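Structures for review follow.
A short reminder: the numbers here are calculations on the coordinates, not readings from a lab. Here the structure is a predicted model, which is why all the values come from computation and not from measurement. Cβ atoms are built from the backbone, for glycine too; each structure is taken alone.
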Structure 1
Amino acid sequence: MISLELWYNTILVLLTGNLKNAEVAIDALAICLNINGWEMMISLGFLAAASVRVSNELGRGNAKGAKFSIIMTTLTSLCIGFVLFLVFLCLRGRLAYIFTSSEEVAEAVADLSPLLASSILVNSVQPVLSGVAVGAGWQRVVAWVNIASYYLVGIPIGVVLGYVWNMHVKGVWIGMLLGTLLQTIVLVVITWRTDWDKQVICYIYLNSFI
C-alpha cells in the first residue's frame, strides 16, 4: 500500500517535468512533497500503532477496544494534522526559503501552500485508517482502493487540470489531493460500516486454524 503511494508521487514528478517552466515547477513540487513527507512520518507512526492495537484488540475478542483504538488514534493524528495545517498556512510565504534562495521558486511554493496544507490535513487521517485496515486484515481491499483513487482518479484529474486547463503544477497537485481525499472517504465509510463484533468472530475463527 505504501509502495503505491510512493510510486504515485514519482509519477507526479514525471508529469510536472513536462509542464511549461518545468524547472521551477519541479523545484516547487519537490519542496512541497518533501514537507508533505515529513508530516507523513508522523502519520505512518499512527498507521503502525493503529494496526497493532486493532489487531491485538480483535485477537482478544474486544470489539469495543478496537473501536475505541480507532477513534483515539484517528482523532489524535487529526489534531496534530490540524495544527500543522494552520502552521503551513501561516508560513506559506517563508516556507520555501528553508530549501531555496530563489524567489521564483518561493513564490511557486507559496502558491501551492494552501494545497499542501490541505494535503497534510487529509494525510493525517488516511494513513491511520490504512493502519486499521491492516490490523483488520483488509490489505487487499485497501490496495484496490489505493489503485482506484490514485491511478484511476487522481492522476487523470491531475493531467486534465495541469495540461488541458493549463493549471500547471497546481492542477497536478489538485489531482493528487482529490485522489487522496477520495481514498480517505472510502476508508472512512468502510471503517464506519464495519460490524466489529462480527469482525471479532471472524478473527477467532481464523485463529483457530493456526
Structure 2
Amino acid sequence: MESHLQDKLRAIQTNHYVFQTKQFAGNFPSFMNDILSDFIDEGWCVIYMDDILLFSTNQTKHREQTERLMHRIQKHDLYFKPEKCEFNVTEVIFLGMVIRLGYVAMDPVKLAGIAEWEPLKTVKGVHTFLEFGNFYRKFIRKYAQLARPLNDLTKKSQKFEWTMACQIAFNLLKKKFLSEPVLLMPDTDKPFVIKAVICLR
C-alpha cells in the first residue's frame, strides 16, 4: 500500500496526478494521516487534506515539533511550498476559523457579507444561508432552536412562505453572527463535567 501511494505522490510532484487517478481526495489524506499518526496522537498536529496545523505551548517545544515534522515529511519524499507556509505565528486561519491563543473565532472575511444579506426569497437561498449558519453553529447558543423556522422552509412538504417568524429568526441569527462570538479553549488543569442527553427513540 505504501509503495502504491508513493507512486501517486511522485505523480503529484510532476503535476500529472489529476490525469492518473481520481482517488486523490481519499488516498492523500489517508496517507498523510498514516505517516503523521503519532504526531496526531500526541495532540499537537492536525491535518485536513494537504493542510497541516502545528500548535505548541512554548517556543522551544514548537521548534522541536516543527523539526520532527520536517524530517518526517522529507523522509517520505514530500515537500512544502514556502509561500504557503507560516511559521511561529500566534494567530492562524485554519478551515474557516481564526485560531488565537486561548480562543477560536469565526473568519472575519466570511462574516463580511452578513450585514448586507437580504431576506431570503427562495428555498435555495435559505439553503445557502443555513449552510453558512451550520458551519458556524457551535458559536451560537441554541442555534438549532433559533434556526428552526428557516429549516422548516426547506422541507419538501412545506410551502415556501416568508413569515414574520422567519424574518425574526433570520435577523436574530445575523445579529448573533455579527457580534463575533468566540469559543474559549478549555483549561485542562481544571475538572470537567460531562452532561449527556439520552434519547430513547
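Work out the source of -14000 here, i.e. which of 1, 2 gives that when helix-only ellipticity at 222 nm (-39500 (n - 2.57) for each DSSP H run of 4 or more, over all residues; to 500) is computed.
The structure behind it is 2.
So if we calculate mean count of other Cβ atoms within 10 Å over residues 33-40 for every structure here (1, 2), which label has the highest result? Show your work: numbers first, answer last.
Values: 1: 17.2; 2: 14.0.
Biggest value here belongs to 1.
Where does the value -0.35, -0.90 come from, among 1, 2, when log10 I(q)/I(0) by the Debye sum over Cα atoms at q = 0.12, 0.21 Å⁻¹, for residues 89-144 alone is the thing being computed? All intermediate terms of the calculation are to be shown ahead of the outcome.
Details: 1: -0.46, -0.73; 2: -0.35, -0.90.
Derived from 2, not from the others.
Of the structures labelled 1, 2, one was used to calculate relative contact order in percent (Cα under 8 Å, 6 or more apart), giving 14. Name it. If you can, show how the numbers build up before the last one.
Details: 1: 28; 2: 14.
Matching structure: 2.
State the single structure among 1, 2 that was used to calculate P(r) over Cα pairs in 10 Å bins from 0, in percent, giving 7, 24, 24, 25, 17, 4, 0. Don't jump to the answer; show the numbers that get you there.
Values: 1: 9, 32, 31, 17, 8, 2, 0; 2: 7, 24, 24, 25, 17, 4, 0.
Matching structure: 2.
Where is mean count of other Cβ atoms within 10 Å over residues 65-72 largest, in which of 1, 2? Walk me through the intermediate numbers first.
Details: 1: 18.0; 2: 13.8.
Largest value of mean count of other Cβ atoms within 10 Å over residues 65-72: 1.
Comparing distance in nm of label points 7 Å out along Cα→Cβ at positions 57 and 121 across 1, 2, which is largest? Walk me through the intermediate numbers first.
On the way: 1: 2.6; 2: 5.6.
Largest one: structure 2.
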